[in-house]
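What follows is a set of structures to go through.
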Structure 1
């Protein structure tokens with residue numbers, strides 16, 4: 001169970017590095033010409049180093065926490081996809097109206113990626129806090 005938990009933590013860190021890298025790349029793409037892979041490498045190193053603390057957890061805790069963690073990630077993904085639609089549509093409409101003056105057409109996929117990634121990060125943080133409060137209240 002502990003190997004599964006450590007593997008899940010590494011996989012989750014890689015996934016969250018993709019989320020952070022995509023958000024930063026989409027925002028900075030208009031200003032800088034930095035490849036996405038550079039953002040990914042930086043964030044994957046940071047998140048993998050941050051995840052080393054899971055090696056010392058007990059197998060009982062790992063089993064319980066693994067189930068909770070998988071549900072929290074799935075919930076954050078679904079909430080982020082749903083809540084990013086309306087702000088993305090509003091932003092694309094506003095950017096389309098401003099494109100006459102700026103001379104740049106908005107890339108709807110980049111706009112949606114930014115909102116989906118930011119909302120995933122926010123929902124993930126909210127779910128972590130909620131799980132920690134529930135865990136502290138039950139012990």
Structure 2
């Protein structure tokens with residue numbers, strides 16, 4: 001999976017365009033303009049990586065058919081689709097939980113997203129408790 005600025009920028013713009021076509025939304029237009037305005041810098045790359053994860057979460061709200069279509073389009077045009085991004089995020093979550101400490105705001109946001117994903121799943125109760133402890137510890141610092 002590539003981590004370079006232009007690749008991630010293109011991936012994000014592609015997903016924003018798809019989401020805009022499926023459900024027109026003023027927010028998507030703002031995303032698109034903000035992405036186009038980014039310049040290649042460390043800060044912008046970090047913003048794009050975060051946006052990529054946010055867009056992946058947003059796309060979960062699509063119908064199964066639309067998710068399947070978007071995954072196929074992403075696979076044809078890029079090296080990774082939504083499932084790949086989700087897998088990478090889950091791997092990062094497991095690494096953070098295993099380490100037992102949140103190191104920065106990005107990791108905090110990633111764990112918050114995971115909590116939102118699993119909070120209603122009784123089979124994930126132990127994972128949820130572990131993550132909530134890490135989040136509380138991070139908030140205390």
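Read-outs throughout are calculated quantities, based only on the coordinates presented, and are distinct from any laboratory measurement. Because the structure is a prediction, the values reported are computed rather than measured. Cβ atoms are built from the backbone, for glycine too; each structure is taken alone.
Tabulated values for the structure
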{"quantity": "FRET efficiency 1/(1 + (r/R0)^6) of positions 27 and 67 (r between Cβ atoms, R0 = 35 Å, to 0.05) derived as 0.55 - corresponding label from 1, 2", "calculated": "1"}
{"quantity": "Origin of the value 19, where relative contact order in percent (Cα under 8 Å, 6 or more apart) was derived from one of 1, 2", "calculated": "2"}
{"quantity": "Which entry (1, 2) yields the derived value -29500 for helix-only ellipticity at 222 nm (-39500 (n - 2.57) for each DSSP H run of 4 or more, over all residues; to 500)", "calculated": "1"}
{"quantity": "Comparison of 1, 2 - label where distance in nm of label points 7 Å out along Cα→Cβ at positions 35 and 51 is highest", "calculated": "1"}
